[in-house]
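Asks: What follows are several structures.
Read-outs: derived from the displayed coordinates by stated rules, not from any lab. These numbers were taken from a predicted model, which means no experiment stands behind them. Cβ atoms are built from the backbone, for glycine too; each structure is taken alone.
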Structure P
Amino acid sequence: MGSDLEDAREKMVVEQLAARGIKDQRVLDAMRAVPRHRFLPSELQDHAYDDGPLPIGESQTISQPYMVALIAQVAELAGTERVLEIGTGCGYQAAVLARLAGEVYSIECIAHLHDRARIILNTLGLGNVYLKCGDGSEGWTEHAPFDVIVVTTAMPGVPGPLLRELTPDGKFIAPIGEDELQTLVRISRKSGHWQEEYFGECRFVKMTGKYGFKG
């Protein structure tokens with residue numbers, strides 16, 4: 001079974017990622033290294049490297065591998081950055097980011113998912129990931145500023161408090177739009193002004209909390 005999963009992971013990297021424009025070799029290597037099946041319930045592990053999201057309980061999902069890789073590539077990480085992730089979920093995106101950045105701080109509002117992600121990440125020996133259970137839409141002030149803030153849940157807009165937690169040259173990456181369809185957006189400062197760049201349509205579970213979707 002282990003060999004089959006490794007073969008499936010390699011096929012995922014080649015056919016789902018590299019073939020669709022993921023060119024950052026560090027990102028491809030991280031996706032090869034992180035065992036996605038470890039973040040899933042045992043009954044879904046055979047589907048771990050399928051091209052799509054999968055349920056992880058609590059009406060949440062583990063993101064499509066391509067979207068995880070795209071977010072990591074858009075972050076343009078060199079290896080020393082402090083990253084804030086909002087929406088830990090099962091911990092898969094955090095595990096990938098941990099192989100690309102210096103430190104990853106990740107917030108999850110659902111206690112059961114937070115606890116399970118902590119166990120999985122600890123089991124994998126990822127000592128540069130720091131987890132918190134709380135409202136991620138309000139950021140993590142005690143550890144700010146961050147070089148990159150990544151949001152892995154749909155947002156209706158960009159909360160000012162999160163932008164204020166960025167370093168002067170920091171990047172903010174999030175799926176922004178309606179609760180059923182969003183656009184992956186990167187926001188960064190150029191010559192003192194905020195600049196937005198767009199990386200295609202996407203679908204994420206909607207954010208709750210102070211700055212999330214209401215109702």
Structure Q
Amino acid sequence: MDSALYIVGTPIGNLGDISLRALETLKEADLIVAEDTRHTRRLTARYEITTHLQSCHKFNEIQRAEQIIERIRDGQSVAMVTDSGMPGISDPGSRVVALCRRAGIPITSVPGPAAVTTAVALSGYGENGFIFAGFLPHKSGGRKRDLEKWKEADLPVVLYESPYRLIKLMGEIEEYLGADRTVFVGRELTKKFEECTEGTPDSVSKAYENRTVKGECVVIIQPAP
């Protein structure tokens with residue numbers, strides 16, 4: 001296996017979605033850096049992968065990048081994963097990639113599942129493209145600013161949202177973008193209790209009120225009518 005940084009996509013829920021190439025890469029790498037080693041250990045245990053795991057998250061990413069560069073320059077191979085999906089897509093990893101690229105380190109990708117493309121496919125909205133906005137800021141002013149930015153967008157806008165803020169987000173979409181906007185919500189994608197809901201912000205709110213909602217949600221906002 002060539003000495004390089006391997007960006008490895010991992011399942012977003014169903015562990016059976018891992019690719020053969022991803023399994024081979026994780027088994028043969030000298031090191032796996034993971035957002036949460038406890039989470040990744042469930043995947044490696046399932047497929048009997050014994051490669052050493054080391055944490056690489058948003059609080060130590062710069063430090064880890066320096067160590068990764070040193071290892072690869074010494075001839076080792078490093079695979080990078082996050083808890084689910086592709087590293088660097090609203091997840092840690094992009095700073096490692098940027099620093100490795102500046103250092104002239106070989107980088108390749110082992111593509112895998114991503115919540116954004118899974119949700120777009122399920123929604124039926126993606127024929128002409130889409131805008132991926134990731135997570136909104138936590139503060140109300142920043143959320144309002146970002147949502148209003150997409151008011152006149154002529155493509156669907158894809159957001160990630162915590163289940164604990166989902167109903168709040170529906171109220172914000174109704175307030176800042178209009179009560180008649182069509183919204184698609186994908187929750188627990190690829191898992192046993194996968195759920196997809198479509199409607200106005202108000203109808204989506206009613207579908208989730210008085211319930212304990214778990215699992216990260218993908219929200220897709222249709223363009224204005």
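Asks: Of structures P, Q, which gives 114 when volume of the Cα convex hull per residue in Å³ is computed from the coordinates?
Replies: Values: P: 114; Q: 134.
Computing volume of the Cα convex hull per residue in Å³ on every structure in P, Q gives 114 only for P.
Asks: Name the one structure among P, Q that distance in nm of label points 7 Å out along Cα→Cβ at positions 58 and 74 of 3.0 was derived from.
Replies: Source structure for this number: Q.
Asks: Shifting gears a bit: Given that percent of Cα pairs over 17 Å apart, for residues 122-161 alone, derived from a single structure, equals 40, which label among P, Q identifies that structure? Provide the component values of the computation, followed by the final result.
Replies: On the way: P: 40; Q: 32.
Only one of P, Q returns 40 for percent of Cα pairs over 17 Å apart, for residues 122-161 alone, namely P.
Asks: Given that distance in nm of label points 7 Å out along Cα→Cβ at positions 42 and 138, derived from a single structure, equals 2.3, which label among P, Q identifies that structure? Don't skip to the end; give the middle numbers.
Replies: Working: P: 3.9; Q: 2.3.
That value comes from structure Q.
Asks: Of the structures P, Q, report the one carrying the highest value of relative contact order in percent (Cα under 8 Å, 6 or more apart). Intermediate results must be reported in sequence, preceding the final value.
Replies: Values: P: 15; Q: 21.
Comparing P, Q, the top value of relative contact order in percent (Cα under 8 Å, 6 or more apart) belongs to Q.
Asks: With helix-only ellipticity at 222 nm (-39500 (n - 2.57) for each DSSP H run of 4 or more, over all residues; to 500) derived from the coordinates and found to be -10500, which of P, Q does the value describe? Intermediate results must be reported in sequence, preceding the final value.
Replies: On the way: P: -7000; Q: -10500.
Answer by label: Q.
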